[in-house]
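Take a look at these structures.
Derivation of every value follows stated rules applied to the coordinates shown; laboratory data play no part. Here the structure is a predicted model, which means the values were calculated and not measured.
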Structure P
């Protein structure tokens with residue numbers, strides 16, 4: 001059985017319930033790879049969400065939010081590497 005971090009599960013619930021992304025918490029404390037893999041494998045390519053996707057407008061808003069979160073993670077990670 002695959003376990004999902006509670007913050008990632010909250011994103012999955014929010015996406016499935018069409019929660020406005022700005023009301024969701026992006027898990028900056030998790031690893032970039034874990035969040036990216038979750039977004040791709042579970043949200044983007046998950047069989048249920050692929051079969052029953054949200055509206056194009058909602059997907060646009062969600063993915064804009066998700067990509068911004070991933071970019072923020074990369075900036076934070078780059079700053080940490082520069083400080084070393």
Structure Q
């Protein structure tokens with residue numbers, strides 16, 4: 001099953017939407033208590049942080065090549081893929 005990590009939920013959701021438009025199942029799992037808006041506010045306040053995944057995108061039927069291209073176009077990092 002392909003899995004990708006994203007720093008922000010909007011990017012993961014957008015990638016999931018693209019996969020669903022191509023007819024694949026996808027699920028976004030979000031972790032952490034802080035929201036995307038809070039992390040954005042911290043960034044513009046001068047408190048940047050290293051890449052820390054806050055959302056995972058899972059798909060059990062997406063073909064690996066389509067999954068990889070979609071994740072890369074939405075600034076995600078592939079955690080597991082069968083390519």
Structure R
């Protein structure tokens with residue numbers, strides 16, 4: 001699985017340097033077969049801003065269609 005250079009450039013601007021490298025290593029692992037295709041990649045940034053989180057989801061939906069994104073909330077459960 002390869003991404004076009006312009007996709008990598010846009011992704012580099014969208015993610016933190018650490019998360020960009022983490023995703024890059026993940027894709028390379030998939031290509032080499034050292035990462036299982038059913039492995040989840042969890043980015044380190046918390047994406048607490050709804051607008052920013054939405055941009056990341058839309059980027060993957062439009063530009064990297066092979067990957068699904070989801071928001072995972074870590075921490076204590078809250079009772080309502």
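Structure above, values below:
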{"item": "Test item: relative contact order in percent (Cα under 8 Å, 6 or more apart) calculated as 54, pick one of P, Q, R", "result": "Q"}
{"item": "Test item: helix-only ellipticity at 222 nm (-39500 (n - 2.57) for each DSSP H run of 4 or more, over all residues; to 500) calculated as -11500, pick one of P, Q, R", "result": "Q"}
{"item": "Structure responsible for 1.54, with Cα Rg over 2.2 N^0.38 Å, for residues 23-62 alone calculated and labels P, Q, R on offer", "result": "Q"}
